[in-house]
Structure I
Amino acid sequence: MLTNNYPSRHLVLIGVTGTDGKTTTCHLIYEILKTARIKVGLISTIGAFAGDTEMDTGLHVTTADARLLQPLLARMVKEGITHVVLEVTSHSLDQNRLIGCNFYVGVVTNITHEHLDYHQTFERYREAKAKLVLSTQYSVLNQDDPSFEYLKSRSKGQVIPYAKTRMEITNLALVGEYNKYNVGAAEAVAKALKISRKAGSRFAGQDSIIRRALQEFMGVPGRMEEIKWPEACLPAGRFRVIVDFAHTPNALEQVLRELKTQKSKLQKLILVFGCAGLRDHTKRPLMGKIAVKYADKVIITAEDPRTENLDQIYEQIVSKLSTEHLALVTREDDRQKAINMAVAMAKLGDIVVVAGKGHEKSMCFGKTEIPWSDREAVEKAIHTNF
């Protein structure tokens, strides 16, 4: 780390943590800063970017340790980057992987049930998240989240609260009620960085920098991503297929709740999902209950089972379901077959949701990562059935 000359001393670092919404919020902030003609870099679950250039990182975790992260930041400084938006996990905070990173702004999107296999208790999980705002000049906090007062009490700098109802920019391309929180967080960061809301020199009329950036932002790959029907399978639009990274109880509920409002009573919501092996098992029954609460048909399948038995994962997901709700559930361990099944049963106007993997390019069986893409699996299922 010393050989990199502490690059964060030459950067305005914006850290974003939280159970859900981290990646989208990071990308929203990044787009605002780019639109403001700030030389900005981004390191998120999706990848690393300097301006419009994607950088090869070799990273396989959201937040790398200093041996990988500091050289990457140093590289950005060398290329003239002045601001960096960094997606931050509770693991990296707890394990002090971010030593040497002096954050100017810290954002906490929310804190809900996740990673209790590692942190053991919700209190310890929340404490890890709070480390981000212990020494930042600005703390951007979700006023609607139950942990708001706790985080506010831990923050040493100026607290900038945000909420869905405080969101100032409307007419967004980004859909979903839950995304209003992500937009609100990005707006609050722009406020902390004193980005003008007046018309920028590159814009005509009354468009502001923030408004232009947010209204043109289409979303992040694997986050509420609607799969386009191939031309060979036209006429398209007979039903919709959505791929989303939702792998926590809160994220799954937000996605399903939003999509349920988009269909009529005669149309069905069909869900394909699973729970990762060797990870927080306490969330599994919660996700099972959320699945049958909103979906008309649920197909439970493999999702990075690693070395854990799929029987055990499935039994834990359905352990709290009534006999009536169990009737809505089908088990198909082969994820491609599960997606094929969902696509085959969908009718005009239905919505198929494939949750849990999102943008990811591999799936872990045993100790081996095999190539995998939910997007490609959906496209294959459409070709097979239509």
Structure II
Amino acid sequence: MKKVYCNGYGLILTMLLMISAPISKAAQTEFWVYIGTNTHPPSKSKGIYLYGLDAASGAIAEEGLAAELGDPGWQKISSDGKFLYTVGTADNHRRSIVAAYRIDPQTGGLAALNQEATGGDDSTHLDLDPSGSCAVVANYSSGDISVMPTNPDGTVAAPSAVIPHTGSSIDPDRQRHPYPHSCNFDPTGKFVLAPDLGVDKVYIYRFDPSSRSLSPADPATMAVAPGSGPRHLSFHPNGKFAYLINEMGGTVIACSWDSARGQLRTLQTVSTLPPDYRGKNTSAEVRIHPNGKFLYASNRGPDDLAIFAVDPALGTLKLLGFQSTGGKGPRDFAIDPTGNFLFAANQDSDSVTLFRIDPQTGSLTPMNATMHVPVPICVTFLAVGR
């Protein structure tokens, strides 16, 4: 029996999660939710935490610690649902690694496969190519990108390449050298886009699946306004547009994406902040709703989510409003695969808050459900029984 936190009425019920048989994809409503955390003291976190989600009702069930690991921040599940990969640390937080796990589809449990050092410092983000044959990792403090092949058994290999970025930008404290913040395969798997906060550029690489290597695209970068600090990027479901959030500038840049040539072009720049907000802020995450109609961006200052409508033909954005995350420091948030719910990971208040999404208007309604997770960093979903 599990304690389950229900939807808008805020009741705590008790129910048995029926997970003994796979659920058909057509009727899929149950998902595992993996939450990566920061384990640096004074955090009381021990690693990756597991919850169950019933997307039909909004009920969530706490399953406990799925894997003990130092600083399991950003994570990615292979497209076949068999393996989970996460950046993390070893040797008492001194060495950055990628850790690989095999997923039990019925229990959501994680079985450790192996770990490999990334060859960089403060690894903060990773992505997998669509075939699951290679991971790319952003190493924030060392200013480089690691290419780490994966094996058929799910294990991760040592880096085949560590690619340095070069340059600086205008902020003397945060932009003295490169700080790549994320790596993102495009939907075709032919290119990798790596926003670099330190040099105010998005690096664009071609990916060779046969050699599992990266080479500069032409052009090799897209520049943004000085002092913007590009951080994360999300592709539209149609593959024609990409949206870049700038941590320092508090903006989202809507871009066109040419997947044949690997070209990223600016269409529009919009603020993520309320017009009357005058305090400090660092913007963090940007996500597209599965229906492609809405975009959300998080602000760690007003501690809210900006909500935008997406023009499906032009890719441009129109501000709809803002929603408080009900916590402090929303470093990440994620939308469940059905598009019904949004989970906001409030890093500085040790909480993940749940919102119901209106798929017609994009509005968010608080569910009065809070998952108490120490220093949550990343939220990832997987269908039960997959």
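Every read-out reported here was derived from the displayed coordinates using simple, explicitly stated rules and does not represent laboratory data. The shown structure was predicted, so the numbers you read here are calculated from the model rather than taken from an experiment. Cβ atoms are built from the backbone, for glycine too; each structure is taken alone.
Structure notes:
- When FRET efficiency 1/(1 + (r/R0)^6) of positions 79 and 183 (r between Cβ atoms, R0 = 35 Å, to 0.05) is calculated for each of the structures I, II, the largest result comes from II.
- Top of I, II by mean projected area of the Cα convex hull in nm², largest first: I
- Which of I, II yields 23.0 [mean count of other Cβ atoms within 10 Å over residues 39-46, calculated]: I
- Identity of the structure behind 0 (criterion: helix-only ellipticity at 222 nm (-39500 (n - 2.57) for each DSSP H run of 4 or more, over all residues; to 500), calculated), options I, II: II
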